[in-house]
Structure I
């Protein structure tokens, strides 16, 4: 998904490294390895190529651009549907992980974010700002 967004922006790997400050190896890992890196790195990457993470449910789009926006989205999205504990159980993480994400104090991994979005019924896409 990140490679497609970078290519859509017309950027090669070397230019992307210059814009993000990542080494070539770091960029390679971010673009090709499993989704266990922190969302703040993904947000930095997307910002560098003029893209934003958009999530959609029931015709409502929400733009996420940093960890604070993920925290606000999660609080709103689970409101009335799940408690923090029941959401943690549905996603397969611990209750403190959900609580920490909602406080904005936890580095959300891409993997946990994807599980949260899926469990809450959101579609994810990357689009121009």
Structure II
């Protein structure tokens, strides 16, 4: 089994096992100095498995600071791999306030095994320079 995380402004999972993204591949957030570091978007997990891994599985997603502190309650849920194997797309819509500029990391575990991590930088910029 393999998993891949992707951060986007918005995402939607479809019944035909595809997903749509708006501005996907985000790896940093530019925020003006002395302003809250807020982010509203979607974290997409694409999980691919073979037929030997069919059935129910549990996943957990978390986001931690450089010091290892959590800024997001762990999101835990279950998903099912089809009998023939294949992929599953999990979309987590979120609204976060990062406590300060710096490096953060989203990670996903499946059945208590870490599958992927996604570094994310919150960068403080001069007023008017953010996009």
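Kindly point out which one of I, II the value 0 was derived from, the read-out being helix-only ellipticity at 222 nm (-39500 (n - 2.57) for each DSSP H run of 4 or more, over all residues; to 500). Label of the originating structure: II.
Could you tell me which structure in I, II was used to calculate Cα Rg over 2.2 N^0.38 Å as 1.08? Structure I accounts for this read-out. I have 2.7 for distance in nm of label points 7 Å out along Cα→Cβ at positions 59 and 99, calculated from one of the structures I, II. Which structure is it? Only one of I, II returns 2.7 for distance in nm of label points 7 Å out along Cα→Cβ at positions 59 and 99, namely II. A value of 18.1 for mean count of other Cβ atoms within 10 Å over residues 3-10, calculated from one of I, II, originates in structure II.
Quick note: the coordinates plus some simple rules give every number you see, no bench work behind them. On a predicted model such as this, the values are computed, not experimentally measured, just so you know. Cβ atoms are built from the backbone, for glycine too; each structure is taken alone.
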